Structure I
């Protein structure tokens, strides 16, 4: 197709507004390749910062019981539901009772027999003692009767002990839960002969509260001790938990134990805390968020925030010499500044030395800067420190 001059002018006229809009939408840095790079910055400020340390931990039940039969008998009933929560004293198993009921009756009969013999021996001893005041009385007869009485007393005690043992064994034929908790699966089914050597019939795991144990490097533990000991030790921190799916568990716990020895192979010390594990309604069922044995992230969090010079953690770079940031001076020139970090989190870095309050720190466009480079600074996006609740 061939355009004449008037048609060409009309086409260019129509395209002119679009070209102007495209030019306005193009970044300044793209329009001026030779200009200073645009970077985002934040101002270093002292803020109240909650100190948090993260460790990989494991959930552990406070109590875990293996249920074992204490007498030998046929397993007749298992009235519990596998995986259900039970209370202390709930019946788990019923064993065959008649042999043990018969043993109790036999022991009672022995007690009654020796009770009668003892009463007769006591009366005989009293009669011989009365005869001592007359001419027919003999001390040897008294001594013999007294010895017989004491023998029956001893046999009576033995029969009573056998009766008590028989009653205890009869009680063992009903196996009850020794603790509150969640019961496991049935390991041995109804109809089998069980006894002390049969192994575990089922297990019961306590549910609320739960322990969270986690290893802490010994240097970190010393640092935590120096930080929190003057503020109350265990009372100066709370235990939080991040679940395996990444969500932060709403309940808070307390530390209650520090292992007295260091693990030689890892140079860590085991620390433990207790945290509530209440039932939560999930649809038609109620479940507990923490499960014995699962891995979680343990967060040791200071109760009171500390005032410290804080900057976004993303602004901190590291090399073989340590940590550093890029600082923008009043002439918009970048310089490298070595810093020393205090206790920091994944989002917030607390600076102990190397920075002053009010200095501008590069947080965006770090890859485009180098020392002594002039930049075009502009305030960075949303403050990550405030976004993380600091």
Structure II
């Protein structure tokens, strides 16, 4: 990951954590909009709207006015269009050299300096605002606060969870990562109404969840080692069961090095979970890939000596009855010889087949959801891991994820 990409992710995580603080500290009737009127957080109360922008300048040694040109101009532009509304504009920014919780009062001279910038990126704002906006009135509605480190925000969140009655032992491994993921998902919604949430709704949703979110965002948390170990523990109960029907939906664009690792992944899974006589339900691998890649996988499985059922009778003629038939099992002494060890199916507008013979556990390794899948009476496990070693660890197929 490049340094700039790392800083961008840190900025988003800082925003998500500040959003969570605001939600947990809000009143029950207050509505919070994520990515609101001026980007980050909007808090609506019966009397006033608070619009908050979050900035995380972890690599900036000292505060400099130029670092806040953009958020100030954005807020001022919104104020100019909505000067009659009662809106408080809050800039919440972390600089390592500044003391958390302290405020900085921008002056009229500061604003005039910002409005004379020659930076081409800001000229549309300058043209709109210079010599037109009421600077004095804007400053009465503008508040600039230096925020703490992200670790301090997380400590504040943990305390707020306890104050709101959530069990302390589940905060770090369950409630916190799932709350961050909920906020991340809300921030991507297109409509503003879809990005609104109240504290009561967040807490109610969190108390219903019993699995730890492992996603692109929670992977970036400093507690990831703890989270992935907790997720492994949560999955182990069903994985230890012998007679269990399991489906795997895997997209070739999701897993890192899919083409290089898919055959060994299947082989390692069979070696771990489908080798005893009590393992009587072959797993089904539902692969989202091109016909050419799927054909290559079939050939490589054959060369490796892994017997599979793909439902094809002759050429490209597919028979679903053949696909769903149980394997013939021949017992020779203490050994059992199965007709096939797994089913493989390419994702090609045939997801309805998976509803005809439902599984017990459905593992998803994909950014996209499955269309038309009947999830009643089955466990859906969306595993937000892309590195194959991490996947093997969380499924109990490896003792290390590094």
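Bear in mind that the values in this text are calculations on the coordinates, not laboratory data. Predicted, not measured: the structure shown is a model, and the values here were computed from it. Cβ atoms are built from the backbone, for glycine too; each structure is taken alone.
Odds and ends about this structure:
- Given -9500 for helix-only ellipticity at 222 nm (-39500 (n - 2.57) for each DSSP H run of 4 or more, over all residues; to 500), calculated: source structure among I, II: I
- Taking relative contact order in percent (Cα under 8 Å, 6 or more apart) as the criterion, the highest value among I, II goes to I.
- When distance in nm of label points 7 Å out along Cα→Cβ at positions 326 and 366 is computed across structures I, II, the figure 2.9 traces back to II.
- Structure with the greatest value (metric Cα Rg over 2.2 N^0.38 Å, set I, II): I
- Of the structures I, II, the one that 13.9 was derived from, the read-out being mean count of other Cβ atoms within 10 Å over residues 270-277: II
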